[in-house]
Structure P
Amino acid sequence: MRAPTTDRARVYSLLAAGFTYPDAASFAEMRSGRYGLALGVRGLRPSETSLRQFQAAWLRAFDEKCPPYEGNYHPPSERSALLLEIRAFYQHFGLSMAEGGELQDHLAAELEFMQVLALSRASRRAQRDFLDRHLRRWLPRFAADTRRRLSSPFFRGLAGLAAAFVANDRP
């Protein structure tokens with residue numbers, strides 16, 4: 001049974017927020033446990049007690065140990081073609097990346113794109129195509145890397161949850 005479109009979009013939005021550099025509002029949601037509950041996971045909350053600590057933990061996790069970029073899971077010689085392909089997907093649906101922001105292969109960007117596709121009248125085929133060509137190809141390896149390289153149960157849990165949701169999503 002497929003999840004309703006708005007429910008799928010909400011999960012993609014929440015997952016994307018977890019891989020976006022945290023601000024005070026997102027930290028408050030995560031620390032309170034409401035973020036985890038919105039994803040259906042009791043107890044998914046960071047152990048850091050201040051925004052500054054959590055931002056430092058996020059940077060250690062995703063800037064140093066496990067950068068969440070699809071291109072890291074492809075040979076360097078394929079990176080340019082990968083970025084062009086993802087940009088073409090985004091442009092086909094009237095989207096583009098903000099100037100000076102993350103690259104289009106950042107996990108949060110790809111999850112946000114799936115949110116947009118889930119809410120739009122995009123065909124299920126287009127959604128499956130993006131999942132199969134991108135997120136389902138690299139997200140399991142990223143989640144495995146977080147389990148091996150990160151000590152934070154929150155970040156490991158978030159990556160595992162994202163990988164499981166993407167693997168089981170049936171647009």
Structure Q
Amino acid sequence: MISAKTSVHLHLLDVIPAVVVAEVTDGLKARGLDPELHDGSFDPEADPVPALRFLEGLGPQQTRPHVYLTSRSLSGAGARPVMGHANRDRDAAIISLPQRPGESRFDARVADRVLKLVVHELGRLAGRAHCDDLRCVMSHADTPSELDAQAASLCAICSDDHR
């Protein structure tokens with residue numbers, strides 16, 4: 001997906017629960033990646049945050065890749081709700097905390113979903129396409145339930161694919 005020992009810059013844009021940060025950093029380390037945490041803040045006017053506009057506004061990155069985590073809702077093209085979005089030109093992705101109604105953002109299931117989204121968006125930044133296998137981390141997911149059905153890893157086909 002991304003070569004081992006690559007630094008992944010994780011930007012915490014607002015209050016992200018420690019359980020989520022730990023799950024993501026431990027999960028990236030287990031995959032041979034080197035997560036670097038950065039505190040950040042933003043105060044977008046829109047809620048939900050328009051993911052495409054946020055990433056377009058970043059400008060070129062000096063180091064790569066960058067993943068921005070937010071507890072705020074995101075919208076994609078046509079104001080459609082999204083849980084994450086990657087921009088290969090900026091080598092950056094933004095991810096929200098995918099929660100079900102009434103679910104706490106401190107729930108371990110939310111942390112597991114964020115890790116899956118980070119792995120998915122890093123795959124997109126590396127040029128991987130969406131996968132048809134609904135259990136593959138590269139499968140497109142629109143809901144927390146669809147993320148719950150995914151593994152946090154590539155399927156056999158994606159593992160063999162060197163796109």
Structure R
Amino acid sequence: MYRLPNFSRVNAPGLVWSARSAWRRWARKLLHFLAAFTETLKLPVHTLITVFALTCVHWLLRYSVLYLALRGLGTDLQWAWSFLIQMLSLSAGQFSLLPGGAGAAELTSAALLAPIEGKSTAAAAILIWRAVTYYFYLLAGAPVFLLMAGKPLLNKLMKIKQA
């Protein structure tokens with residue numbers, strides 16, 4: 001369906017070939033994406049609308065956790081401000097290159113939320129927010145990870161030990 005352009009072979013030293021191979025690699029990834037996207041668009045419209053609606057509900061609920069935590073703590077911060085704080089905090093967490101932005105997301109949200117709500121309220125709200133949206137998933141996923149990855153790894157280590 002999609003094809004890469006046919007380039008004639010050029011006898012060029014290193015840098016040209018690496019740039020060309022990088023371009024081809026990205027072009028190949030783009031073609032794979034377009035093929036998958038085309039395949040997705042072949043799904044029934046009802047399925048696509050349902051998936052889109054469920055995704056929107058999921059993200060609205062996920063971005064409402066900090067707002068609900070703050071409401072539960074007795075403060076009156078608008079939802080849009082809590083959304084903005086979460087968006088900036090999670091973006092900073094991604095830039096930290098740590099898994100889940102651990103530490104950076106909390107620090108950024110504390111820097112943004114403490115001047116508005118006070119240090120103790122901000123700390124409690126951030127703890128609730130991250131516990132629900134991040135640390136709970138880690139605790140719930142740990143047994144599954146150990147069963148799926150840990151058991152084969154343990155078996156492999158036992159075989160190495162016996163040999």
Value 2.2 of distance in nm of label points 7 Å out along Cα→Cβ at positions 57 and 81 was derived from the coordinates of, among P, Q, R, structure Q
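Given a computed value of 30 for relative contact order in percent (Cα under 8 Å, 6 or more apart), which structure among P, Q, R does it belong to? List each step's numbers first, then the result.
Numbers: P: 30; Q: 21; R: 15.
That value comes from structure P.
Compare distance in nm of label points 7 Å out along Cα→Cβ at positions 25 and 49 across structures P, Q, R and report the one with the greatest value. Working shown, then result.
Details: P: 2.7; Q: 1.9; R: 4.3.
Largest one: structure R.
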Calculated from one of P, Q, R, helix-only ellipticity at 222 nm (-39500 (n - 2.57) for each DSSP H run of 4 or more, over all residues; to 500) reads -24000, and the structure in question is R
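Since every read-out is calculated from the coordinates, none of them should be taken as a lab result. This one's a predicted model, so the numbers in the text were calculated from it and none came from an experiment. Cβ atoms are built from the backbone, for glycine too; each structure is taken alone.
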